[in-house]
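Visitor: I've put the structures underneath this note.
A short reminder: the numbers here are calculations on the coordinates, not readings from a lab. The structure displayed is predicted, hence computed values, not measured ones. Cβ atoms are built from the backbone, for glycine too; each structure is taken alone.
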Structure 1
Amino acid sequence: MKLYSKPGACSTADHIALQWTGQPFEVELLDKNTLKAPAYLAINPAGSVPTIVDGSFVLTQNAAIMGYIADSYPQAGLGGDGSAQQRAEANRWLAFVNSDVHPAFSPLFAPGKFIADETQYDAIRDAARKRLRGLFETANRQLADKPWLAGFRSYADAYFYITLRWATGAKVDLTGLDNLAAFKTRMEADTGVQAALTAEGLN
């Protein structure tokens with residue numbers, strides 16, 4: 001299995017998940033130029049990450065890739081213990097990160113996609129930070145009495161951790177969210193997380 005990743009992008013979460021499987025895999029790191037190069041566009045015409053190539057099978061979209069990794073290596077428990085309930089919990093929090101948290105960063109990273117008037121960019125960014133604060137408060141409550149979002153370590157945690165890194169860089173107010181701080185500390189002490197960050201030059 002080979003992962004195409006861009007350092008610090010959401011694909012780094014898939015890199016962490018692959019580390020957690022304990023199984024061999026390959027990673028090819030891309031940058032803004034190689035993402036749009038013909039060689040990569042032949043694999044993923046969207047020119048985005050992540051992409052997984054497993055033999056002749058090519059898969060895009062982060063949530064789908066996380067499920068594929070979990071199903072390919074069930075012994076890693078990334079989708080739970082095999083029960084429908086645990087898989088649903090893992091998917092609930094994966095959906096929260098993929099559908100709510102991740103898109104909420106778009107106005108911060110690319111306000112021009114939402115409004116043409118550059119004088120309004122700061123207002124859009126401020127609104128995005130407030131929305132993100134609310135989403136992170138939801139996660140903080142979820143982590144009040146458990147170490148991981150689903151109650152067990154899952155692929156949702158890897159993805160959520162990457163968004164926490166974005167939040168720091170984007171100056172989203174996380175003050176007082178002590179459960180998130182503890183979660184981030186746990187993740188950064190994890191050997192699989194450390195290995196992925198080191199391989200992507202993010203340490």
Structure 2
Amino acid sequence: MPDPISWEFAWPYLAAALAGGYLLGSIPFGLLLTRMAGLGDVRQIGSGNIGATNVLRTGRKGLAAATLLLDGGKGAAAVLIAKMWGPDMALVAAFGSVVGHLFPVWLGFKGGKGVATTLGVLLALSLPLGAACCALWLLVAGVFRYSSLAALLSIAAAPVLSWFLLGDLQMVQLTAVLAALVWLRHHENIRRLLKGEESKIGRKKV
């Protein structure tokens with residue numbers, strides 16, 4: 001186990017957790033995997049997003065699944081590494097990893113929409129909370145066939161679930177901030193949902 005942190009001088013540790021989480025979160029797996037598969041730049045197709053939903057529009061379900069797992073895994077890894085130094089470090093790393101995915105320095109701060117990474121950090125922070133959010137995503141996606149709607153509702157539910165399942169104010173605050181970021185990145189999806197123009201799961205975007 002790492003040496004205990006002296007919280008009298010905690011800021012270097014917190015800065016390291018934030019930076020480490022950001023760097024892990026900023027790895028653009030969707031872009032890397034599609035390029036390695038010879039499919040070019042995934043940002044040039046569909047929605048232009050680097051996440052699993054847009055990777056699926058290449059027709060390569062395996063690549064989309066790998067992108068989903070890796071985007072979630074990098075968020076979980078950031079949290080689990082930081083958690084060795086304490087729960088506060090894990091919360092900071094969780095925030096950093098989601099921000100890194102949304103605004104990666106390598107891509108001119110134009111990243112993904114943060115759903116898989118957010119679910120990954122939630123699973124690592126609290127398995128019951130993360131599992132509940134994932135189950136809600138699956139339920140909404142299965143009923144309505146809109147990936148974006150499933151993402152918006154499952155992430156928006158996280159602060160409420162954090163309070164009822166954990167009773168942890170810090171988790172409520174973190175999940176509220178993450179939900180706000182994810183909703184902001186989905187502003188175009190929200191507009192299309194309201195107009196009835198959003199693409200459903202399994203339907204190619206034209």
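Visitor: Kindly point out which one of 1, 2 the value 49, 47, 31 was derived from, the read-out being Cα extents along the principal axes in Å.
Guide: 1
Visitor: By the measure relative contact order in percent (Cα under 8 Å, 6 or more apart), tell me the structure among 1, 2 with the highest figure.
Guide: Across 1, 2, relative contact order in percent (Cα under 8 Å, 6 or more apart) peaks for 1.
Visitor: Okay, moving on. To which of 1, 2 does the computed value 0.95 (FRET efficiency 1/(1 + (r/R0)^6) of positions 90 and 194 (r between Cβ atoms, R0 = 35 Å, to 0.05)) belong?
Guide: Source structure for this number: 1.
Visitor: Something else now. Determine which structure produced the value -21500 for helix-only ellipticity at 222 nm (-39500 (n - 2.57) for each DSSP H run of 4 or more, over all residues; to 500), calculated from the coordinates; the candidates are 1, 2.
Guide: Matching structure: 2.
Visitor: Out of 1, 2, which one gives 1.12 for Rg/Rh (Cα atoms, Kirkwood Rh), for residues 122-161 alone as computed from the coordinates?
Guide: Clearly, the read-out refers to 1.
Visitor: OK, next. Between 1, 2, which one scores greatest on FRET efficiency 1/(1 + (r/R0)^6) of positions 42 and 146 (r between Cβ atoms, R0 = 41 Å, to 0.05)?
Guide: That would be structure 2.
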